[in-house]
Structure 1
Amino acid sequence: MARAKSYRTIAVANGIAADKAFGAVTPPLYLSSNFAFSKFEQSQDYEYSRTSNPTRDVLADTLAKLEGGSGAVVTPTGMSAIHLLLSRVPAGGLVIAPYDCYGGTYRLLAALKERHQLDVVFIDQSDSAALTSAIQREPSLVWVETPSNPLMRVVDIRGIVELAGGWNVKVAVDNTFLSPALQQPLGLGADYVVHSTTKYLNGHSDVVGGAIVASDPSEVEALRSWANITGATGSPFDSYLTLRGIRTLFARVERQQSTALVIADFLLQHPAVSAVHYPGLPSHPTHGIAARQQRGWGAMLSFELKGGIEAVRPFVASLGIFTLAESLGGVESLVAHPSTMTHAGMSVETRRLAGITDGLLRMSVGLEAEEDLIDDLTQSLSLIA
């Protein structure tokens, strides 16, 4: 492929017409678990699919180019990608994480701490004093999630990187909510980017997967080696589907975020809603940071119903187009109740400190007609207004 100037072109064209065997336009799906040696003691480019696979390699190359990294490792799930990255933390090393991170991330970090495999401190990373104090403890890694799940808080990636760099601390950013279509943390100085490829990258709710992209080639090799040792490598078929999803990433995200802004404005004015969390709203506390480091506002938002959980029950029960389900980033619109779903593994006190109330709902905006989604919300909110 000629050198692409646009990331949109990379998403669509990387790996196209590169098949040397038969000239296939779309990169072939190689399901083979093993590959023949050319002769005794001479392997070819591939030996065994846990170690490397042509289909998975095309996906990894595409992700690395989209994020501006040196390489990528594709894993079976988003959580396995996080766990793989945490394997780079030495035994007992300290991880600084956001107090309002995704429930699965919180659960993993807490479990590893309980097993004395690492130490972890959860802080408000927008609090410069707290962040400075934590980094002065010389952690092994600062884990950043921006926008946060589910409250859509945005933190200054470049600012965190500059502070961490003074102490030679590596920074990893979970970029799942925005994808490289809207944010590239490595370009802001981060060392790693992590994705649940289940979400926007695949975009069709039919694959579970993850990925890590690293800026340093030696880190890429170290992660690949450990993924091979532990078997934390994605399947060829899942890689094939994810790559197919990436072809439409930019088009999907553009449409989804356009609708999300309309919905956020609608909810902001509704009497049954007490708060709307969406960085695209000028009233959002971190709107300015988002404007500087993002290329768009994204299609995720959350909002709070005035009646708490007693209002949540009839609201979700009456929805006709939005589906009550976990996950996000697919073509279909979803709504989730973090307290009882994605963040149920957190204690009540931890959720309270993070600001996750029982009346909070998280929304993933899909590709349905904007007017149909608004009508669906209008009729459900009318039951509790």
Structure 2
Amino acid sequence: MSQEEPALSPLARAVRAGFDTDTQYGSVTPVLYPSTNYRFPCLGQGKPPFDYARTTNPTRSLLARALADLEHGVDATVTASGLGAITTTIEALVGPRGRVVAPADCYGGTWRLLDHLASRERIEIDFIDMADPGQVQAALAAPAELVLVETPSNPLLRITDIAATAELAHAHGALLVADNTFCSPLLSNPIDLGADVVLHSTTKFINGHSDVVGGVVVSSTTELGEQVQHWAGTLGLTGGSWDSWLTLRGLRTIDARLRVHQENTAAVVELLQASDMVPVVNYPGLPDHPGHELAARQQNGFGSLLSFELDGGFEAVKAFAEGLVAIDLAESLGGTESLLAHPATMTHVGMTPEARAAAGISDSLLRLSVGIEPIGDLTADLTAALERAARAAQA
């Protein structure tokens, strides 16, 4: 008597995306399809499933299906970058001079893109504290087409109530788009909470190895997915086959990576909190974080991103950052390596000083993406950095 095969979980399906598809040689990992074009079987019969790589590609489709599955979406469009994902979404879902409401403390590249689009009168934009329901309510008193949520926010780790914000947006006729980059699909699924679209910079945790730039737009309905796919191809913002293949490779280890990321982060947060040089640690896993209870409800973990204020002025910040041996001073996040960034001069330098001040991004703020190195090496490096900062503050 035959037994039914067990059903795989979405994570297992993502880890195995493309496996067992090579019928010619039986390779375990999926085949890379770098071809830019594909044969039409005959004239007058319409397009085949794959015709030209800017619009359709077998390798990119494998990645798209895996990410749609992980995010509990209906469709996904893989783009060449995270900003490409946001650009595609705006073009697909926001009409001429349509109004967008976005977080004031969002990623600097996102702020710059939205600000540029507004300056050219492509859209209207209002930046608000998205973690404040009162500000969201006030912003939606005027017509809006799209509400962008980034939770946790970059770099202040503020938490937005996705379900409540989605309900409010929908009541006012707006779509809710959630940037889920900081959490990854393993720690949060905004579509389950009412989001219409979910964005990722796949450069970060999804790929996880700091060697591929990419993005994805996951749609909750077929209609939204078709709009996004059309505009991604029209704008030429789709991802390449090689980048998609590498991202699939990185995706296979996401569960293992995230577990170590979060284990290390707990120890790093404890160390920073114990230092007299660190007056503020922004991390939603801390019980006194304003969004702790909300993050505990809508996330499956608190992640491995944190930011903190350092006493002693810019010279102390500089001394902290210089001389690191287990941590790199670099932009980006979510890779296997630990990365320290100074938002005011690095990731958020594209914002005006006034916008940074309004968002709460000070010159003494540092952002840390905790990697998977041995925790002893990380804590030793941070301890030495804090001692350098203390000496610089006293000089």
Structure 3
Amino acid sequence: MHEHRDEPSALTNAVRAGLDSDTQYGSVVPPLYPSTNYRFASIDERPGFDYSRSANPTRTMLSRTLAQLEHGAGAVVTGSGLGAITATVEALLGPRGRIVAPLDCYGGTWRLLDHLASKERLVVDFVDLSDPDQARRALEKPAEIVFIETPSNPLMHITDIAAVSELAHQAGAIVVADNTFCSPLLQNPLDLGADVVVHSTTKFINGHSDVVGGAVIASSAEHVELIGHWANALGLTAGAWDSWLTLRGLRTIDARIRVHQANTAAVVDLLVKHPAVRAVHYPGLTEHPQHELAARQQSGFGSLLSFELTGGIDAVRRFIDGLRCIDLAESLGGTESLLAHPATMTHAGMTPQARAAAGLSDDLLRLSVGIEPVDDLLADLTAALDRAARAA
């Protein structure tokens, strides 16, 4: 027997977002509103939408959907994931405020915070927040923002959102969690104590590698309004077409993630058994140091992993040369499998010293497992690993 529900679930509402909303023609798919401006009835009456940088009907539809999925009070949709982080920092951080951020965070996040620190806009301490002792020591002094990235990019470290949020709040900080790797389907940081969630919607939310976008979802309406104000003031809000495409991509997120995860389980099993691989970083492995934590705070282990080859950079080159079903490219979360070499690609914006401190070796590869037929992926990876083994 299936449980009777008076209302559809949040996920059903999300994958049907905007459908059947056209009252003029009855189109199933929601219309796109590309207009940059909207009519005023008079100078005494401001319409609900006036100028699309400030508000747009299509973007509003997407923001409401994302807020519902992340269990937030509202959302702000931006033109990129870094735009989401920038709007959040500018809205919530005072002059020269202190941020505690992950030691091995995404290279673009590291670069943004490092650049702002160099201009004395803020003070940043990069800390391994997945280590409870380091997190505790870092928050023994006041901070304004604690930025969590879990799983981390690319080493898949898991941070205890509830525990770090408690420490952060005791230090007077607002907790911002990057939930890009899990998506709202596998993790909801606001339910675990975070105050704000950021996404690169470019990744799993859109899921088709054809839109760059971001989003900020907050637990309080006050934070939503403040971040929205700064996103508008800084010109960071997303356009209507990108918002419409992201809504389209979002409709398949549940189906996509189920196939992503099934494929990933098979890929991980191959990697851990092959002699060309020195280490596999994936929270779904029982030997992962935070496996139990990931199982507790996530509803799935996702489809991102990283691994280190035994033969050094020469093995990396041999592994890459000849791939047929996997693209060497930045980004992640698309329907296609994507391989990145963090040292020269996603984390090239970090200094060599910062990469070394974060544990990002030159023989580390990050894989975003796509939804291709799994037998083809395994054949491609097996051939690549055999080539890498010859370099060892």
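Any read-out appearing in this document is the output of simple, stated calculations on the displayed coordinates, not a laboratory observation. Here the structure is a predicted model, which is why all the values come from computation and not from measurement. Cβ atoms are built from the backbone, for glycine too; each structure is taken alone.
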Given a value of 2.2 for distance in nm of label points 7 Å out along Cα→Cβ at positions 117 and 365, calculated from one of 1, 2, 3, which structure does it belong to? 2
When 1, 2, 3 are compared on mean count of other Cβ atoms within 10 Å over residues 141-148, the highest value belongs to 1
